[in-house]
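Coordinate-derived values only; no laboratory data. Predicted, not measured: the structure shown is a model, and the values here were computed from it. Cβ atoms are built from the backbone, for glycine too; each structure is taken alone.
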Structure P
Amino acid sequence: MENNSSPHKKPWYAPLAHFAAHSIIGSGIFVIVATPAVALGWLVHTLKEYHVDEFTISVLSVLERTILMVDCALFLSHLAFTALSAFKEMKDGE
């Protein structure tokens, strides 16, 4: 006699819990990576007050924006892949 009920069957909310956990951890990593960009923005404004060379300010501004844009793109792709994974997990669980 074969037992069709698996003792390791995941609860229905497991994909949602995985998505929530990955989203929270991803948000934390986003904040950690975005913090230097915010600090660079503050530094740029402070250096402008001290009349530092415009080239230095431009380079730091580009660096600030690049860090922030790459961080945003990676965070959004992380959310998209996590959502897709959760959707597939829900679909396969049926």
Structure Q
Amino acid sequence: MIFLPRASLPPKLQIIVRKVGEKDYEITTEPKLEPMVFATFVVTFKQCAKNCIVKLSGGKLNLSGETPDFNAILACISSQSPIPVELQIT
């Protein structure tokens, strides 16, 4: 993952996954990311979420898929991130 200068990054990133349908999830981050950093996060998330459909609509990131492996997605993102990344499923 290519990030902007470290000054624009939070000390850590928490990815929050909320189930909104049978196979649908809403993905948010805490803290909210600056637009350019969020765009990089979206691209990386799409690359890491293999076999799932990832869409950005209305400023929200949505994932659709049959039992997505969020631990594998987290491991993929973490391996490319210069800051610690955590996962919270609600």
(message) Looking just at FRET efficiency 1/(1 + (r/R0)^6) of positions 47 and 79 (r between Cβ atoms, R0 = 35 Å, to 0.05), which of the labels P, Q belongs to the structure with the highest value?
(response) Q
(message) Given a value of 45 for relative contact order in percent (Cα under 8 Å, 6 or more apart), calculated from one of P, Q, which structure does it belong to?
(response) P
(message) Quick check on the output: -0.44, -0.51, -0.74 is log10 I(q)/I(0) by the Debye sum over Cα atoms at q = 0.14, 0.15, 0.18 Å⁻¹, derived from one of P, Q. Which one produced it?
(response) Q
(message) Given -29500 as the derived value for helix-only ellipticity at 222 nm (-39500 (n - 2.57) for each DSSP H run of 4 or more, over all residues; to 500), which of the supplied structures P, Q does it correspond to?
(response) P
